[in-house]
Structure I
Amino acid sequence: MKRTVKSSLMVLAFMLLTTACGQKPVDTQPSPQIPDPIVQTPPETNQPIEYAYKAPMTGLGSHENLGSKRPIMVMINNAPPARPQTGVNKADMIYEVLSEGEMTRFLAIFQSQKPEVIGPVRSIRPYFIQIGTGFDAVLVHAGGSPDALETLARKDLSHLDEIPNGQYFWREKFRKMPHNLYTKPELLEKAMQDKGMRQSAEVPHFTFLPEGAEIKEGEPATQVDLTFHSLNKAAFTYDAEQKKYMRFTAGKPHLDLSDKKQLSTTNLLVISAKHRVLDKEGRLSVDVIGPGDGYLFQQGKTRKVKWKRSNGVIRAYEDAALTQEAPLLPGNTWVAILPNSPGLSKSLKFQ
C-alpha cells in the first residue's frame, strides 16, 4: 500500500514537471513604438513677384501691358461738402489746381488701377483740358466753363459730359447737389464703346528710379505745408514706414471714402505757375506750359527743380537748362500747382 502511494506521488510530480516545461515563456518586453510621421514644411522663400511689364505712369510692375491703354481723367470736386471723395487713392497721378476762388479741383488720372466708384464729379476748365490731352486721356466732367466747353467742341476731343450723358452717372442721396455726382469705370468703359472712342493711346512715359531705390540727396522735408489760397491750405506729412506723404486738409487726415484710408503719394511735385482771374465768377487762366520753379519731395527729402510741359506733360528737371529729367520713385505722383503770386517762398513751407 505504501509502495502504491509513493508510486502515485512520483507520477503526479513527473506530470507537473512536464507541463511546466512545456509552457512558452511570457514575453515581458514592451511592444515597439511606431514613430509619428515627420511633416516637413517647405521654407518660406519671400521671392518677389515677377512682372512682365511696367506701368507707364507709376513705374510699378504690372501683369498687363499698359503701354497703350487709354487713361481716364476725372474732374473731382474738392469743396468741403464733397469730402471725403471716393476712388482717389486708385489714381496713378493727381493734379491739384485752383478752379475758381479759393477751391481746388483734383484731376485724377486712372490707368493701372480700377476703383469701384469715382467722385464726386465736377466741371472742367481749359487748363484741365491741357493737362488731360497731354495723356491722351478721356476727359470725364459735369459741364464746364464757357471757354472749356467751346474748346472741347472745337477740337472734337474725347470727353464725357454728364449733362447730356446722365446714363453713365448717378447722384447719391447722402450728399446735396452739386456735390453728389458719381460714376464708375464700367460705366465709363461702356460710354467709350457706345460713342466709338479709341481704347488705345500713346501714353506718356516718365523716368523712374529702380524699385527699392533710396533718395540720399536733398534737404530734410517730412512736413510740407501748402497754401493754395488764404482760405485753402493743405499739408503732407511723411510716413517713413509706408514711404509715402500722407495728405491733410484743414488740419485733418484727408480720407478716401471707399476704404477709409488716408490719401497719400510716393512723389509730391509742387510747382509755381502763373494764375490770372478771367471774370467776376473768379474763373482762372493757369499756365501749365511753363517753365517755372518747383520742389520735388521724395522719402522725406526735397530738392529744388525746374518744370515745363514736355512731350505733352508737366515734367520736373534737375538742371536750369531743362535737359535732365528728375526721376520719380515707383508709385503714384501728386502735382500741386500753386499761384506764382505770392510765390513758393510764401505759399510753400517745409521742414
Structure II
Amino acid sequence: MNAAPAHPVAAVPESAPARPPILSVDGLTVEIDGRYGAATIVDGISFHVAEGETLGVVGESGCGKSLSMMSLVGLLPNRIKVVGGSARFGGKDLIKASKRELRAIRGGEIGFVFQDPMTSLNPVMRIGEQLMEPLIYHRGMKRAEARKRAGDLLRLVGLPGAEARLDNYPHELSGGMRQRVMIAIGLACEPKLLIADEPTTALDVTIQAQIVDLVKSLKARLGMSVIWITHDLALLAGLVDRVMVLYAGTVAEDAPVDALYAEPLHPYTRGLLASIPKLTHEGDKAERLASIGGTPPEPGRRPKGCPFAPRCPARLAVCDDTMPPLLAAAGARPGHRVACHAVNGADRAIAAAEPAR
C-alpha cells in the first residue's frame, strides 16, 4: 500500500505548554481483569491541560477516552484499575492519592459531568438536594446558604424557573434541563478543571448547540480548564483549543484544533474527518460518506505493532511489529504530534523509541 508523505521527526517529542499546565498526565496505563486475565485498555497515554485551556478527547466507543479520565478521579468500575503512570494536579499525584484525598478533589477542584444525567442523577432526591450536597460537603455551607447558591447555579446554567426547579425530581425535567443540572452540579464548587463526558450525546442538535455554547460561556466567565470527551469530531471545531485522538487505548494524534482540521496527519484522524457528513447546495449531489474499514481490536487482542495497522491505508511492514511513538513532525504546527511510522519516517520513529545507551 502507498505510504503517507513522510515528515522528518523533530528532536523534541513534546512541546512545552504556552500556559502552565493545571494537569499533567504521564504514561497512564489502565487494565481490566477479564475472563482470560488482565487486558490493557489504556496504554501509557501522556498529555497535559493548560490553565484556561479546553482539551477535546475524541475516539470511537471503547477506545478508553472515558475510562482514562475517570481513572484520574477514582471513579473506575470494579475489575478496572490503574497499573502505571502519574497524573499531577495541584501538586498532588492523583494516581497515588488516597480515597479521602480524591473525595476532597472530586466535585471540589475537579468537576465531572456525566454522559447520561437520567442515570447519574439520584431519581429519589430532589434537584436542590443534589446541588446542595457538594456545597455542604466541600464548602461547609449551611443548608440555607447552600440552597440559595443552588438556585444561583441553576440560573447560571440558564434553567428556566430556577427556584421552582429545586424541588423537582429528575424525571420531571426534560433531557436538556437534566444536562444543565448536571453541569450546575459540576460547577457547584467552582472547580479549576471540568471534565465533561459526552454531555450532548443523547440530546437533539438544537439542545446540543445550547449546551456547547453554555460550557464555552461558563469557561470564559469562570476561567476554568475543560476536558470534553466525545466521539463526534465535528462537535469540537468551535469548542476546544486542542484535540487528542485516541485509538485502542493509545494516543494517535494530539494537535491544536485548527492544525488538526487543516492538516490531519494520522490516517485514523483523516478517516474520522472524511466520515463527517457535509452540507450540499440544493440540487447538488451529496457526497458519498466515507468509512473506515474493519473494527478496533478488543482489549487483550491488540496487534503487536500499531493498533490501527490492520485498518490503515498507509500501512508499512514495520507497522505490524513496532508500536510508533508519539512524535512532533517537522513542518507541522508547534504542538502537533502524531504516532505513525508512515508520517514520521519509520527509522527515526524507531530510533526515538529506543532507550538511550
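Points worth noting:
- Structure (I, II) behind the derived value 23 of relative contact order in percent (Cα under 8 Å, 6 or more apart): II
- Origin of the derived value 1.77 (Cα Rg over 2.2 N^0.38 Å; candidates I, II): I
- In this comparison of I, II, the computed figure -8500 for helix-only ellipticity at 222 nm (-39500 (n - 2.57) for each DSSP H run of 4 or more, over all residues; to 500) is attributed to II.
- Looking across I, II, the calculation of FRET efficiency 1/(1 + (r/R0)^6) of positions 116 and 156 (r between Cβ atoms, R0 = 30 Å, to 0.05) that yields 0.85 traces back to II.
- P(r) over Cα pairs in 5 Å bins from 0, in percent, for residues 124-171 alone derived as 5, 21, 36, 23, 12, 3 - corresponding label from I, II: I
- Test item: mean count of other Cβ atoms within 10 Å over residues 188-195 calculated as 21.8, pick one of I, II: II
Every number in this text was worked out from the coordinates using simple rules, so none of it is lab data. Worth saying up front: this structure is predicted, and the values here are computed from it rather than measured. Cβ atoms are built from the backbone, for glycine too; each structure is taken alone.
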